[in-house]
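Next come the structures, one after another.
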Structure 1
């Protein structure tokens, strides 16, 4: 069953909050916190090599960490995504998304589903040797009108609740 009204709004707000908080607030802050902790470790601050490279300049350390750390993180992320995460995420989405088992609202439900059904019904009639009726012609014309509207960029079955 599709959620509408305040339940849908609260659900959307929760998803937007969760994404914004984890990706745009928590991730950068935790990366910065990790780099600060590493910078102030006695093994780093008292290291002759680190002092020679960065001259006790934290900004240089941040730039170096970004240049070296970002490609390494991307590589690990890609490996993780390809090896485990993509398949797991798809498994969860398939089980959790009811639209994997039914037509989605919009053009699938309003045009494609009826098109497939009508095509099969007309094919079955022709296979039985029955003549096509005026009602069949009206059904085909109505669907043709919907597809022409879609081909011109129109929207079928669209409401603001679909966003």
Structure 2
């Protein structure tokens, strides 16, 4: 079990996930819907979504190692099992934002005399990337809420049972 200053690393990383995932989702959705926002915030949306995906993976791994280090309740085991569900939507969000930003930049660089089928293909890919971005962002935020709720329920269950130091 990894600790920072005596506090399990998982507890610290979870706070990053709770902030990074919804923030990345909000900026990603705005970029998916607005070319003006995308031009200004596209790179930031990409960096934020990558941070969200990495922090989610690290929170899951540290939570899993915390569970293995200490014997937890059924609520804790349920929380850990739910934690794995967040890795996919945050990774898809990062990849969809990358696709949307790349397709939009390529589409802006096409000259009017270029093959119209190429422009149409890029625009279609951009629309698909926008749809995937919105779906992945919505799924990620909903999943963060559900996992966070299960984690807080597991924590309060420990407190109510008189064992606040157990996972």
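Computed from the coordinates by the stated procedures, all read-outs in this text should not be read as laboratory data. Computed from a prediction, not measured in an experiment: that's the story for all the values here. Cβ atoms are built from the backbone, for glycine too; each structure is taken alone.
Given a value of 2.2 for distance in nm of label points 7 Å out along Cα→Cβ at positions 27 and 139, point me to the structure among 1, 2 it was derived from. That value comes from structure 2. One of 1, 2 was used to compute mean count of other Cβ atoms within 10 Å over residues 35-42, and the result was 12.0. Which label is that? Of the structures listed, the value fits 1. Calculated for structures 1, 2, distance in nm of label points 7 Å out along Cα→Cβ at positions 67 and 123 is largest in 1.
Determine which structure produced the value 1.0 for distance in nm of label points 7 Å out along Cα→Cβ at positions 59 and 83, calculated from the coordinates; the candidates are 1, 2. The value was obtained from structure 2. Among candidates 1, 2, the computation of mean count of other Cβ atoms within 10 Å over residues 19-26 that gave 10.5 used structure 1. Among candidates 1, 2, the computation of FRET efficiency 1/(1 + (r/R0)^6) of positions 11 and 131 (r between Cβ atoms, R0 = 35 Å, to 0.05) that gave 0.10 used structure 1. When semi-axes √(5λ) of the Cα gyration tensor in Å is computed across structures 1, 2, the figure 59, 18, 15 traces back to 1.
If relative contact order in percent (Cα under 8 Å, 6 or more apart) comes out at 20 when worked out from the coordinates, which of 1, 2 was used? Working through the options, I get structure 1. When helix-only ellipticity at 222 nm (-39500 (n - 2.57) for each DSSP H run of 4 or more, over all residues; to 500) is computed for each of 1, 2, the one that comes out at -29500 is 2. Suppose you compute mean count of other Cβ atoms within 10 Å over residues 75-82 for every structure in 1, 2: which one lands on 10.6? Computing mean count of other Cβ atoms within 10 Å over residues 75-82 on every structure in 1, 2 gives 10.6 only for 1.
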